[in-house]
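Some structures to go through are shown next.
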Structure 1
Amino acid sequence: MVISQSVLEVSALTAAERSRLGALYQQHYTAGHNFQRDLLEKDWVLLLRDPQGIVGFSTLQRLEMPVGVVYFSGDTLVLAAHRHSYDLPRMWGQFVFQKVAHESRPCLWFLICSGFRTYRFLPVFFQRFYPRHDLPTPVDIQQSLDQLATSRFGALYQQGVVQLASANHEPLPARRLDSHAQFFLKKNPGWAQGHELACLTWLNPANLTRAGQRMVTGC
């Protein structure tokens, strides 16, 4: 059971916390990504802890881009025993929307997904997002997504996918996948090798589903 949630500036992490985050990452992903270097590029890290220590985290960066203020989610991991919980997305939603409330420009969430569970946060919490199985991505939105992904990943970004070389250990469930998960697997066939689908949504309260509203308000 998670008993502690916190958001820290990356610069405030202790050496022990940095080491724990790196160890968790290495346990679940094959080497090929410099986790510690990437961590230093981020602004915040969201942490979940149980009595034994850190059991989940997500890194976050705020970027000023031509399209608006972009919140970019980097490495994210939650141990299997805690994946049934919405603790991390709830903490993320409350923190980010507190920030968004003070922004003067349009705000977007840019995330890359190597697992279908992460991708499913989009239809659960947001009404409008891309790419998606039931609507083509409008040309202007695809251009914005391409610009964001290319500016961050350069030549590693090809045809909607960031081709990282960090194998994902997330297994497929035995039960039948829904349409969103099936779309993700089709759109990102290299997901098991660590390839990540680039996605975009709008951080606007009007864009939240009912579940998204509960995520942000905590009730």
Structure 2
Amino acid sequence: MYISQVEIDLNNRKKTRDLTHLGAYHNWVEMSFPDEINKDKRSRKLWRVDKINGKSFLLLVSESKPNLKLFEKYGVEDSAKTKYYDLFLEKLKEGQVLRFRATLNPIISKKEEENKRGKIYPCYNAEDQMKFLIDRSEKNGFILEESDFEIVEKSRSILRRKGTKHVKLNKVVYEGRLKIIDKEKFLKILKYGMGREKAYGFGMFTVIPVK
């Protein structure tokens, strides 16, 4: 696995004018892998946009290296970089405490009729959004308490798909601390994400060790 980053060139409106919805970012990511396009064989990828100190970065986790020139299409010149992610992942251990950042599309299932599957609804209040992550922690190989993390960003992002109505997806960014209890399960979410809409900027966890 590889992890890559590029600074989005926010000062060049002409260059980034296409980046008006999640589908445009998805296309940017996919076009950064021309060999996959030529072979018509797409691999799974995770990506998200991070806002740090007034700058925006596209962060990407992928099975192979992106073409850095294409990955820099909407980026600041010479800001694209990539590194082998598995070296870091292999060092993680069960029982280890990590700082994390995750961008998710939290949902809640509500039964409206007996004996029928519940309908899926976005989580809009903070209590449900916090519960969404806590409820999914152990089965994904980590534990955390409500006091261990916080919501640092909320927004609704537009997704445009051909032939369908535009939709707004609920984006929630979490930061805090967690403990690994099952390395195999936890590595799976670091590589392939958690939750819904992973192709459109959701589901990515990143971690750094607590010193």
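Each reported figure results from applying straightforward, stated rules to the coordinates on display, with no laboratory input. All of these numbers come straight from a predicted model, not from anything done at the bench. Cβ atoms are built from the backbone, for glycine too; each structure is taken alone.
For distance in nm of label points 7 Å out along Cα→Cβ at positions 10 and 26, which of the structures 1, 2 scores highest?
Of structures 1, 2, the maximum of distance in nm of label points 7 Å out along Cα→Cβ at positions 10 and 26 occurs in 2.
Computed over structures 1, 2, FRET efficiency 1/(1 + (r/R0)^6) of positions 74 and 106 (r between Cβ atoms, R0 = 25 Å, to 0.05) reaches its largest value in 1.
Of the structures labelled 1, 2, which one yields -6000 when helix-only ellipticity at 222 nm (-39500 (n - 2.57) for each DSSP H run of 4 or more, over all residues; to 500) is computed from its coordinates?
Of the options listed, only 2 reproduces it.
Assuming 23 is relative contact order in percent (Cα under 8 Å, 6 or more apart) as calculated from a single structure, say which of 1, 2 it is. Traced to structure 1. Could you tell me which structure in 1, 2 was used to calculate Rg/Rh (Cα atoms, Kirkwood Rh), for residues 138-201 alone as 1.01? That value comes from structure 1. In terms of percent of Cα pairs over 30 Å apart, the structure with the greatest value among 1, 2 is 2.
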